[in-house]
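In the part that follows, the structures are each spelled out as structure tokens.
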Structure I
Amino acid sequence: MYFIETPFFPTTNYSVSPTPFFNHYTIKDLPKAYLHLLEEQNGGYLTKNALPTSEPTRDGLDMVAIHTILGIQKEGAPSILEQKELHEAFHLPDYFIVFSYQNEQFFGFDYSILNANGEPKIRYIDTDTDQWLYLADSFEEFLVLLRKDSFTLNDAKELSLIEANHIFLIGENFEIEELLTRFETTTHKEWYFNWLAYLAKSDQPPLVAASLQAFETQVFYFHSKLPESVNNLVSIFLSLETQKNSSTLVAILKELNEN
């Protein structure tokens, strides 16, 4: 399995249209290994998060981070069909079909150089640093090269919601706990509370406890900005035998009822 199954990012089946989705490229022109991968799931977050590189990137000395693979969606999720918008916004070459991106970092099929099977090689482009690298001879090789690496969480690095989602999904407990603190001031409160609810349902007690502690911080320091889903989170914790009588939850309920 290359994809993480999660209700936060629903995907749908796709249909193969003969109509070009960008320039002259059709879905049938895409690598067979990519289309086969989408039979597992039509895009989403990966179970691994890094690829080896021949030189340093913004993510590491010998690696680059990757978080998602685009599916063939028509609505509801980022899609490989959205090439026109990406190319116009970031001035990408016409022969480059993006299948994964985050901010100014792009992974794509490079149709300017085909392998022995007539399929495109895999290229990485960072438009902010003007870095262009070949990562793999084919999409099949690209999948083999995927690996799990630690996430970069130093204070100097600003994390996107895409990166944060991936850490919440596959990060180590200490990384998730640090992430909860890093994003406690976020304006995306509904997003944040969705993750608190996700962690509250975890089978790992440290993550449940971290979620409750983060919930307490939100209630006492960001009360006026609490999202509508706050009641759902309360219900989840009240349903947990290990938490429903905890002093932390009692304090949270008192604060919510009094204000």
Structure II
Amino acid sequence: MSHAMLHQFLVSDLVVPVGLAQEPGQECLTRFGARLGDATRLAPDLIVFRKEQVEGDLPCIAGAPVLAVEVVSPVSRAADLGAKRDLYARAGVPAYWVVDADDAAEPELVVHALSADGRYAAERVPWGGSLRLTRPFAIDLAPQEIFRPPRRVTPRRRAAMPDVIAQENGPDLPPAGEPVLLDVFDRRWPTGAEKTELWDGCPVFYGIWDERDVRAAQSVYPGRVVRLDQAPGEPGTMTVLPAPEPAPQAAGGTDAAT
């Protein structure tokens, strides 16, 4: 089983217990966005929100959800347990759960509850354990009862050389006069992204990227800095940052002639 398929199974396993536990006036959806400001929109794997937060026909809610759930994948681990967790806390999301499937056969839950100081207090619920919650609604979290029979993930072979990395990460785009085939469409930027979000005005693309994807993104976002957040060919994120501030001009200096 691939990580992508495992990811979908784990999300679907949570839908029924969370949907049954949610309180009146709340809704539970998968892969629905949350607009946490004019420059930040996140896409939790599962979200619980108040009905009045829905913004017309837009695929996102306005403001902090009642609960955000992320299922960790190889491309999202660093973000889900780091910078993205901090974004949720800063936005005032009262409950943030992470499904950690590092061991695919026995996934665990990491439950974050927002404290009075605006930081998350985390508690890990291992396979075989349980945790009774009253916020954001009453629910018993027991991974061995929520997640269905153990599943196995086919490990991704680690690339050791640049040419092997490129081969594993998909072929190059074909010449402009030739059709784009599925192997390219599914693995090159931007259609190969597992998830796309906006963090404080910076587009963030989850996937397995290399320098070819950086060049493609640079052509779409000219003048901005496109940063791989991990080694090329490894799972993770690619972030598009604002252009660096111009260096201050020395006193009395003049612009170079063009």
Practice problem: Assign the value 0.70, calculated as FRET efficiency 1/(1 + (r/R0)^6) of positions 92 and 108 (r between Cβ atoms, R0 = 30 Å, to 0.05), to the correct structure from I, II. | Solution: II
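So if we calculate distance in nm of label points 7 Å out along Cα→Cβ at positions 140 and 220 for every structure here (I, II), which label has the highest result? Intermediate results must be reported in sequence, preceding the final value.
Values: I: 5.8; II: 4.6.
Sorting by distance in nm of label points 7 Å out along Cα→Cβ at positions 140 and 220 in descending order puts I first.
Once distance in nm of label points 7 Å out along Cα→Cβ at positions 20 and 44 is calculated for all of I, II, which comes out largest? Write down the numbers at each step before the final one.
Working: I: 3.3; II: 2.0.
Across I, II, distance in nm of label points 7 Å out along Cα→Cβ at positions 20 and 44 peaks for I.
If semi-axes √(5λ) of the Cα gyration tensor in Å is calculated from each of I, II, which structure is the one that comes out at 35, 25, 17? Each step should come with its number before you reach the end.
Working: I: 39, 19, 16; II: 35, 25, 17.
Only structure II yields this read-out.
When helix-only ellipticity at 222 nm (-39500 (n - 2.57) for each DSSP H run of 4 or more, over all residues; to 500) is computed for each of I, II, which one produces -6000? Display every interim value, and only then the final one.
Working: I: -11000; II: -6000.
Computing helix-only ellipticity at 222 nm (-39500 (n - 2.57) for each DSSP H run of 4 or more, over all residues; to 500) on every structure in I, II gives -6000 only for II.
Among I, II, considering only distance in nm of label points 7 Å out along Cα→Cβ at positions 180 and 236, which has the greatest calculated value? Could you put the intermediate results ahead of the total?
Values: I: 1.1; II: 2.5.
Going through I, II one by one, distance in nm of label points 7 Å out along Cα→Cβ at positions 180 and 236 is largest in II.
None of the figures in this text is laboratory data; all of them are computed from the coordinates on show. Computed from a predicted structure; not experimentally measured. Cβ atoms are built from the backbone, for glycine too; each structure is taken alone.
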